[in-house]
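Asker: Some structures to go through are shown next.
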Structure I
Amino acid sequence: MKLIITGGAGFIGSAVVRQAVSQGIEVVNLDALTYASCLDNVASVASSALYNFEHADIRDRAALDRIFAKHRPDAVMHLAAESHVDRSIDGPAEFVETNITGTFNMLEAARKYWEAQGRPEGFRFHHISTDEVFGSLPDDTSVQFTEDTPYDPRSPYSASKASSDHLVRAWHETYGLPVVLTNCSNNYGPYHFPEKLVPVIILNALAGKSLPIYGSGSNVRDWLYVEDHADALLTVLENGEVGRSYNIGGENERTNLELVQTLCGILDELRPRNSGRYGDLIEFVTDRPGHDARYAIDPTRIRNELGWHPSVTVEEGLRRTVEWYLENEDWWRALQDRDGVGKRLGTG
């Protein structure tokens, strides 16, 4: 199989690239190398004969047509997206251009190629999305997002992803393009760009800075280890039913405060402070505008139909993540000066 992966130098995309190459899949990493991308994320497979890189932007239709014609893929895994909610609050235009127009370009380039190849049945366009398109859940833990939950996006980011999901479904229904879709919960793990909650807490703690938590810290998220997510995405690509969507969750609901406290406990054990504990650095800050209260994924479909389930608990995954950041200081040090890192964004 030859697989185009958009956004393959990003956090989730690079995890898929590494796993795909390790499984013997030929990969074309298509990435614009924006602020959150880093080719060091795929350095471990970059010398493989199965790895190819194309520096291109999904907003550039001509470049996409060229790449499809050159590499003749068997499948596409579309991960490239602007993904930080706070950044979407400050600058929604780029989210519309990349997540909506960029997805439209990918669909049209894929459709043109697929039709030119005689509409092969084995071709797949796998669109990767988020649970944030479903909106916010009540505190009742018996209520979770399913694949049939109505869309109710609350931020510019989630609205742009919801729009891209609808485009993918429309291209399947209207043109017959063979698609699969997945909606995932919050990812964490190695190579996570240092603007999201988990790496912010780890790196602030190591620097002795305050550990910011929005509002009261009561917002609940389901946490999915990125290596588990990559495994699930490849499983859906190879075995998922055409036209169907699959929710991918870590089955690990935690409040933001609980998550930060867990990280602090792991750091206390692995890299103790000279004085006090890391939890002493926790600071509650003004909440994000429109902050959804709770996300939770019901993974029944992917578990029953495809036999996939997460391999680690959030405690195990967070320990692996902290260990990785402690062992890879050169990686994250090099990203400290990139746009927005270490700054509070999305205050409205």
Structure II
Amino acid sequence: MFGNPSYPSYQIFLAAAIAAIVVIVVMPLFIKLMRHEGVGQQIRADGPQRHLVKQGTPTMGGVVFLLAVLVTCVIQAKWTTDLVLAMAATFATGSLGLLDDIESVAHKRSLGLTPLQKMVGLVLISVTFCLVAVNTCRVAPWIELPGGFAINLGVLTTVIDLGGTIIQIPWLYVFFVFLLMAGLSNAVNLTDGLDGLAGGCAFVVMMIMCLVAFRHGERNLAIFASAFAGALIGFLWYNCYPASIFMGDTGSLALGAGFAALAVLTKTEVTSLVMGGLFIVEALSVIIQVISFKTTGKRVFLMSPIHHHFEKKGWSETKVVIRFWIVSAAFATLGFALFFQLS
């Protein structure tokens, strides 16, 4: 481990620097490889017409920043059970995204895996994560609310004795964690529609989650979040407008899962929804649009997710991205303030 353990804040900042350097060094080689292999993003045909020029831009950049997170944690962190679990959930979901990206590229279409295939994968990952968190990491099956309130989701718990090993299955909490992890993964994925949008918003959120983990006494999870933030800084160097590479579902699904894992392990499940409020707004805009169109035949937004609505209104891509970064920072700051209201 680099740095003096007596100065954990130094180690956390160093983790961000290491991850950023790894991405900045490795990404040009990855972009060159993707171009050589002809691995490019498939742009949705019904999207803004000015996005068609992005067809064929190298994708799956999430592979590189996930590699940077792994390398950084190997160098800087102690592999506690919490960290291993967070990494496992993140990389498992990233692997699901990688399969989706490969399917999309192989069939030359903007859609990869079917929604059912993605959902089955997310169910398996989130349920496994939750059961290990509860039974191995001793995560309590309740959710804490600002003001010292809590909701017990462990009231419907099945206890199984496997040869002396007790396994608790808190059904309501398992379902809640599934909704959190699947919801955030898909929300980040929906946000990843403009150059630098998802990466910049996720950077802000991961920095706040780093502070939350540090305040919670989880130094290794703080390093994990800091590594993600640093890796995203390196990624944005190549993903800012006009993007040289996209993160793909590999990166967006992994980011959402990593965010959810940090929220569960630091018991900030509810405030994390405020911290990631921009992602929630993006997801809700799609849900509202679909429900409105199917029930009334009318669209609420010019196009969803909502970032495309503002493009349709005439905002430039960079204006949308920067303003959404500001909104994301406001949500993250509000969530961090609410974090201090937890008991």
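The numbers here are math on the coordinates, done by the rules we state, and not lab data. Only a predicted model underlies this, so the values are computations on that prediction, with no experimental measurement involved. Cβ atoms are built from the backbone, for glycine too; each structure is taken alone.
Asker: From which structure (I, II) was FRET efficiency 1/(1 + (r/R0)^6) of positions 8 and 272 (r between Cβ atoms, R0 = 30 Å, to 0.05) calculated, if the value obtained is 0.85?
Answerer: Clearly, the read-out refers to II.
Asker: OK, next. Which structure, out of I, II, was helix-only ellipticity at 222 nm (-39500 (n - 2.57) for each DSSP H run of 4 or more, over all residues; to 500) derived from, given a value of -11500?
Answerer: Numbers: I: -11500; II: -22500.
Clearly, the read-out refers to I.
Asker: Sticking with this structure for a sec: Quick check for you: by mean count of other Cβ atoms within 10 Å over residues 72-79, which of I, II is greatest?
Answerer: Details: I: 22.4; II: 18.2.
Checked I, II; max of mean count of other Cβ atoms within 10 Å over residues 72-79 sits with I.
Asker: Thinking of I, II, which structure, once distance in nm of label points 7 Å out along Cα→Cβ at positions 168 and 184 is computed, gives back 2.1?
Answerer: Numbers: I: 1.2; II: 2.1.
Label of the originating structure: II.
Asker: Where does the value 25 come from, among I, II, when relative contact order in percent (Cα under 8 Å, 6 or more apart) is the thing being computed? Walk me through the intermediate numbers first.
Answerer: Values: I: 19; II: 25.
Of the options listed, only II reproduces it.
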